[in-house]
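Following are the structures in question.
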Structure 1
Amino acid sequence: MRLNSLVRMLLISGMGICSFLAGPAYSVQTYDLSLKDTAVGGSLVLAAVRNQEQECVSIVTVTGEPAESVASRLAGAINTLNASPPIGQSELWVGRLQAEVSGATLRLPLGLSHWALAGTETGLGIPEPPLSLSCSIDNASQVVRLLWTNPSDGYDRIIVNCFWSNSDHGGSQPLPGSSTSFALDKAKVDVNDFDAYVVGYRGDIPSNCAAVHLAGNRQSEIYGVPFSRGLAPNWTAWSTSASAGPTGLEQGRKYQFYRGGMSALSSKPYYQVIKATPRGTVHGIWRKFLGLTPGHTYRLTAHLTTLEMDSIDGDWALAVCASHNGADGKDLTAEQMAGEDALPDGSKGLEAARVALYDNHNTTRRMWETTLTGYKAGRRPAGSHIVLPAGVDTITVWVRFSCSDPSGQVAFSGVALEDVTAGGDRLKTPEKVIEENRAEQGRRLDEEGALKEKAARNKKGE
């Protein structure tokens, strides 16, 4: 069954869905997104939750701007984009339906896409996104299982969007607002090319989405979802300073043009920028992988760059770390991630659970680099695979950055986690994984260059 047919079967009532007549013999289901209160000020991004790399449109809000004004300007931006997409971008939807606004309510089509709100704007009633979305195959139950965590103030309802086989199949499923799991029949999906997105709603206002890609025994962050509050989807900020908050965390963009799909961490369009904070502060980001198999061994892959840190004279260190959680399932603390307190396995210090280390003696030389547990590259230390003890089904991954120079910053594109035990001899070699990332990055850069040349030619011809 094709995507649009299955979506129509699975769409729910009670979401502001109605029939909207856009012309003779032309009707489409629509969704009313109703903003509230006023804007805090920042970027507001509306994204279509459909493809790996999400089509989106954005505006910049003003502090104190009424929800009615924001909705009106966002509708105008959508209709302008759909009428004439710039080279390398795609319309949010095709067809004659216009985004309409009534007060603070924006009317959007609901069919192939659901919608998410991202950006640095935190007002207007926008809820925080779900976190740590994880996806794995439960062979005992013969299901593909999704697990995630919700913000403390929860949701009114949740929508899970799942697509597979290059997004040719899939659909959406409504869940209660307290849900933190969802399972699909393994026999009915393509477990070698499966994408899932989770969006929480308060009233008619969606959060940003959490996302994950599954390819056999490997779950990864291969998606192009714009950030919320400067944080990559699924990730949470941490710091040794109680007052630091998410300071120094921003979204970066590696590729400017829309592509639609990707096959490696190196092809992601967005990346996490982590900037130096006040002297003595250690900080970074973390996420969990949930619902893993106790007793199994897992390989972590990360993609990152030290940017211009070659020119920094002071001391600095960038580390990617991973550790299993305790049997109680509690989150790791900032002190544990900073190396000050012991981890669940009893290890402590800066070397504990460290997968990769970069500092003034060891940079990526301004290039993007793929690093894996169990693989030693040159003089760089090789972190060990993560082994889950009996009764433990969670691994926490964190990035730790410290720098004495306030101008220092690094960039991190994301991770993949692979079940080595289940993969057996099907596991790709580290050299193969690294080469695939290099090749995919090369392809994207070539495409980017061709689109830039085309845009420049068109501009000259205006």
Structure 2
Amino acid sequence: MPLDRLADVLDACGEPKWSAGGDFVDISVEKHPVTFDLLRQLAADEIFAGGMSAPGRPKVQQEFNSGQAGELAVGASLRLNLPRSIAKCIVARNLADLISIDAARADVPAAYFLVQVEDVGGHFCFLGGNLSASAPDLVKRYHEAIKFWKILEDQADHFDDATRHLLFLGIRKVEVDPRFTLDELRSGSIALSEVSSFVDDADRKDIRKEIFRSVLSEFLQHQPADRGFSYLLRQNALFARKLKEGLAIYLSQHSPEKLAQEAQSKYLDLAERLDRIVGGMEAKSLSIPAAVLLAVKETEFGRGFTTLNVVIAVSTLLYLVAMVIFFFTQRAMLELLDTTIRRTVTELHDQGLDTSNPVIADSFLKLERRRSNTRWGSRLMLAFSIVPLLAVAYAALLAPEPKSSGYTINLSPTNGVQVIQGVNQSGSVVTNTVLLPRLLPSPSNSPAVKP
């Protein structure tokens, strides 16, 4: 790429005169001649020479355009039309002029040429690839700032391709635009290696991303979007330290011992919830034999749809409906408990607790088995809940009507003798005679004795 040949042209000329937009520059040849061949090479990078004038050569521009060999001698002048495309190359007056281009604050141009670098002087040309170690400090910080912006883009929740606007959704909404000035680059070196190593580490990557968002939210909670990135550049050392401290605090709070205690606590909480479900099922299941006993005891056997039998049948039907509602409620609770158990195990594993840990491998596994057994028990309880209704239907419609004992007691009083007659089950008459003592008249019934 012949972009660096622009330095040879500028070295042969005097102070350039820039246009307001920086898209062209007027120069005069003052030190030594500039060949046409050198100027034609610059056209490959969209740097076009025009407006040529030279003493005694009124057609010098035509000579250049026609491809003739020649040169511009001392005293000649020309205009260079400069490229400002970040995808191709940019010729800028200085670094401040470069970062005045919106696209150049979010991406490093494919190539760029700085006519004069602030605080250093002289030209600087970047032709792509890695930045040379001899580059000026300001240029190095510019490249570090762009890399820092790329880290923010990778961590953002939303990225606008047109405006390069970043949106972070965490504790609070944070918006950042790629805006910064030369003052931020002059404020000191950027802690790019610390921040980059933090986000690039594959260990606990999701946790690191959450910590990054949390620290970023803390930093930029009072900064508008157009000042957020410049503030980060000024305070990047503090930002890097906050990231390191945030990870250290997280690791201390999620040590293996604390994770094991947390897992045990969650297991006990889930086990207690399952015990409450099982206790409710046990109480409901005990009502089934009681309902069967009471229903059958009060049913009029073999009498069909009597008033009492209909009332008992409706009561057992309502009992069945209540048990069905209870079953669906318990099923929903058991499904929720199953989801909670699986999510808890996944969270504990993501936090670093190994699947071979006894709390996960033993306690939570047994809890899942108990939940599964409880589900089957709930189904069996629902199946047996129809037994009272079936028992009433059988007793009222299919069971034979019970026979009476067959004994009829007839009492016929005689003088101190009671005769008891009855008919037994075989139909024969049975007579029993009972001797009773004669009852004396009560004192209240005895006649009064006159004196």
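No value in this document is a laboratory result; all are computed from the given coordinates. Just so it is clear, the model here is predicted, and its values are computed rather than measured. Cβ atoms are built from the backbone, for glycine too; each structure is taken alone.
With helix-only ellipticity at 222 nm (-39500 (n - 2.57) for each DSSP H run of 4 or more, over all residues; to 500) derived from the coordinates and found to be -4500, which of 1, 2 does the value describe? Derived from 1, not from the others. Source structure of the calculated read-out (relative contact order in percent (Cα under 8 Å, 6 or more apart), 15) within 1, 2: 1.
Can you tell which of 1, 2 yields 23.1 when mean projected area of the Cα convex hull in nm² is derived from it? Corresponding structure: 1. Work out the source of 15.8 here, i.e. which of 1, 2 gives that when mean count of other Cβ atoms within 10 Å over residues 315-322 is computed. Computing mean count of other Cβ atoms within 10 Å over residues 315-322 on every structure in 1, 2 gives 15.8 only for 2.
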